[in-house]
Structure formats: C-alpha cells, structure tokens
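Dropping the structures in below, format is structure tokens.
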Structure P
Amino acid sequence: MPPIKILIADDHTLMRQGLCQICEGMGGFAVIAEAKNGSEAVTLSCMLQPDVILMDIIMPDMDGVEAIRHILRETPAARIIALTMYRQEQYMLDAIRAGARGYMLKTVDAKELIAAIEAVYRGDYLIDPIIAARVMNELQMDMLESAQIEPLSEIDIAILRLVAQGVENHDIAKTMNYSVYTISNRLRIIYEKLHVTNRTQAALYALRQGWAVLDDPSI
C-alpha cells in the first residue's frame with residue numbers, strides 16, 4: 001500500500017520541520033507539501049489532493065478555520081486534523097464546525113499523532129465527546145433559527161448513517177449500488193435540508209439522531 005500523503009500547514013518553520021520528521025521518520029508517511037499560511041494550504045490541497053491535512057489554527061493571511069472551510073468547499077471529502085497550541089473550547093468548536101475530523105494540541109505525543117493520522121485516513125472522526133455534544137447543541141439551535149428542516153428519505157438516512165461511520169463516497173456508492181456522482185449530489189441535497197455545510201456536521205447530526213453512537217470505534 002502506498003504511504004499516506006500528508007500536507008502540513010503551519011506558519012512556524014520549526015514546527016513544520018518537526019511534524020515532517022515525525023510523519024516521515026516515525027509514521028512512514030509521505031509529506032507531499034508544506035504551507036506557511038491558510039491561503040497556501042487551500043491552493044496546495046486543491047492542487048495535490050493529500051490524504052490527510054494537518055492544519056494549524058492560528059496563522060497569518062488566512063487562519064486555519066477559514067482554510068478548512070475553503071478546502072472542504074472545493075474538496076468535500078478532505079480529511080483534516082486541526083492542530084493548535086491552544087486548549088480554548090471555542091477554537092475546538094470553530095474547527096469542528098468548519099469540518100475538521102479531529103482536533104489535537106501540539107503537545108500531543110508523536111505516537112498519538114501518528115495513530116490519529118491513520119485513524120482519520122481510515123475515515124474515523126476524532127472528536128472529544130464533550131465538544132461533540134456542544135457542536136450538536138449549537139447545530140440544533142442553528143436549525144431551529146433557520147428554516148424548518150425538510151424530511152429526510154430512507155435513502156438520505158442510510159447515506160447519513162454511512163457518513164457517520166466514516167465511509168467515503170465511493171464506498172457508499174458501492175454499498176448502495178449508486179454512482180459516486182449520485183451520492184455526491186444526494187449529500188449536497190442532504191446538507192441543504194439540514195442547513196449544514198460539511199461532512200463533519202452531517203455526521204454529528206446523525207449522531208444526534210441516534211443513527212450512530214459516539215463511543216462507536218468508527219466515530
């Protein structure tokens with residue numbers, strides 16, 4: 001199996017170098033690009049299509065949260081782990097709401113980071129249960145304040161259940177005997193119905209509805 005392709009986005013050269021050494025030296029991954037700000041991260045991500053993106057939150061020019069939004073707008077299936085020195089809950093909420101599949105402090109052990117990259121690559125979501133609950137509550141409030149949610153069909157629910165289990169579009173298509181285009185288009189419609197903007201928010205909605213459980217190893 002080819003190595004997992006990594007994009008590192010951080011405005012500190014030393015941090016990028018350290019992450020690169022961990023990813024390539026200990027993890028056996030391939031770091032295909034480095035970005036020193038959010039704008040570069042967006043451009044390189046769309047151009048190179050990395051398997052996993054390690055995204056710093058606080059960066060000049062464009063911060064990590066905004067970069068996550070831009071990347072997922074262009075590449076909805078992108079797998080992003082938010083990295084930061086800050087433990088503030090609001091940073092975590094903003095990153096998860098933007099669509100990051102995980103949130104880790106830069107003080108994390110190298111082995112934990114490697115395990116997180118491998119998990120997110122498999123399609124898992126590394127979301128702290130407390131943060132997930134907060135995001136789900138905020139999403140519910142957003143939905144109540146916006147237009148009423150349109151009913152979901154059985155097919156919509158089946159797709160959302162697979163999304164919450166970390167299954168990617170091409171595998172959902174195989175499972176449900178649809179084309180990848182059909183699944184992508186159906187997900188876009190589901191996002192509109194739920195008033196969400198990305199895969200992570202849709203997965204959290206499925207969690208809230210009980211279609212997947214938070215302590216499931218796939219979440």
Structure Q
Amino acid sequence: MKRSIMLLSLASTLAACQTNGAAVDHPARGVSSVNVPVVTRADYAFDLNAPDGTLSASEAARLDAWFRSMDLGYGDSIYVDGAYAYGARDEVARVAGNYGLMVNAGAPITPGAVPAGMVRVVVARTRASVPNCPNWENASRPDYGNMTMPNYGCALNGALAAMVANPEDLVHGREGSGVGDNRTSVKALEGYRKAIPTGQQGLKDINTKGN
C-alpha cells in the first residue's frame with residue numbers, strides 16, 4: 001500500500017511538471033529580446049527631361065532642389081532608370097556629389113514606365129524603428145512562466161535604431177571596397193611590437209600614505 005501511494009505521488013509530480021507546448025515555445029521565454037528593430041524601405045522617384053542622356057542646367061537645378069527637399073544624406077541610395085540612364089548617370093552623379101553620395105548601378109522597380117526622352121532618378125531610403133514600443137501592457141509583477149516583460153529590449157534596441165547611420169547595416173554587413181592600405185592594417189600590430197615591455201622598467205615604488 002505504501003508503495004502504491006509513492007508511485008501515485010511521483011506520477012502526480014511528473015504531471016504537474018508538464019507544461020503547454022505553446023508556452024514553452026513562446027518568444028518571451030528566453031534571453032533574446034522580442035522587441036527588435038524593423039527596417040523599412042521607401043523609394044522616391046523624380047522624372048527629368050534628358051534627351052540623349054543630357055541634363056540641361058535647368059533640369060540639374062530641379063534635381064538639386066529635389067535633393068534638398070528630400071534632405072538627402074548618408075544612408076540614402078541613388079539610382080538612375082530609363083533608356084538614357086547610362087548617359088545621364090554622370091550628370092546626376094555631379095549633383096549627388098554635392099551631398100557626398102554616389103550613384104548606384106541598376107535601379108529598383110518603380111510604378112509606371114519612364115516617359116520617352118526622360119530619365120527617372122530614384123532615391124531609396126531606409127528607416128529603422130522598434131514597433132510596439134514602449135509597451136507597458138503588463139504590470140511589473142513576478143512571472144512564474146519565466147517570461148520577460150513586454151517592454152524588454154525597447155530601450156536598447158530603440159536607441160540602436162535611432163542612432164544607426166545606415167539602417168541597411170542592420171540587415172546585412174558592409175561589403176569591402178577591395179582597396180586596402182597595408183600600413184593602416186598593421187599600425188596596431190607595429191605599436192604592440194615596438195612597445196617597451198613593462199617588466200623591463202622594474203617595480204615602481206608607490207607611496208599610498210601621501211607626502
């Protein structure tokens with residue numbers, strides 16, 4: 001009888017330890033933050049008259065005014081599309097150079113066809129934000145399901161999304177340019193090798209009592 005009671009007690013204990021599979025797989029049950037930066041992209045198009053791929057002075061001025069209204073800056077990507085894109089690319093690049101930007105190869109797909117005798121300048125802009133933050137839907141209290149608070153990660157990832165210069169860096173790493181300077185790459189190593197070992201200077205006489 002005693003043995004039966006012990007087996008029944010053990011079975012009850014094991015049953016109590018079983019949890020719902022959905023709760024175990026809940027994203028909040030872990031050390032990773034549920035609130036993470038989300039990167040969105042928007043493409044802005046501007047059509048210019050460019051017969052034979054040449055921009056007139058007035059069209060270049062229009063393009064410059066559009067760039068200023070867009071507050072063009074680091075992180076924006078510029079493309080040229082259309083039948084005369086190859087010829088107009090250099091002239092668009094001259095205007096974009098005033099903002100410290102270059103024209104990228106290719107062009108994203110935009111609604112509608114580029115009219116004849118014109119080129120389409122596209123500015124692709126990405127933004128990073130953390131949706132649903134701040135989130136205080138649950139009061140601060142003990143959580144016996146071992147779940148993180150709904151606001152967990154909002155401060156850190158929100159600051160990261162606000163400070164990152166180019167949100168695309170959150171999606172994929174930066175590709176190398178293929179150009180390197182050997183002197184720059186070994187500068188830290190040379191400093192380490194030329195430094196005098198601390199052991200050669202002997203022990204320092206330190207007085208902690210003052211003068």
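Only the coordinates and a few stated rules stand behind these numbers; no lab work does. Just so it is clear, the structure is predicted and the values come from calculations on it, not from any experiment. Cβ atoms are built from the backbone, for glycine too; each structure is taken alone.
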For -9500 (helix-only ellipticity at 222 nm (-39500 (n - 2.57) for each DSSP H run of 4 or more, over all residues; to 500), calculated) the corresponding structure among P, Q
Q
Any idea which of P, Q comes out highest on Kirkwood radius over Cα pairs in Å, for residues 113-168 alone?
Q
If distance in nm of label points 7 Å out along Cα→Cβ at positions 65 and 193 is computed to be 2.9, which of P, Q is the source?
P
One of P, Q was used to calculate relative contact order in percent (Cα under 8 Å, 6 or more apart), yielding 26; that structure is Q
Which structure, out of P, Q, was Rg/Rh (Cα atoms, Kirkwood Rh) derived from, given a value of 1.26?
Q
Going by FRET efficiency 1/(1 + (r/R0)^6) of positions 25 and 153 (r between Cβ atoms, R0 = 41 Å, to 0.05), which of structures P, Q comes out largest?
Q
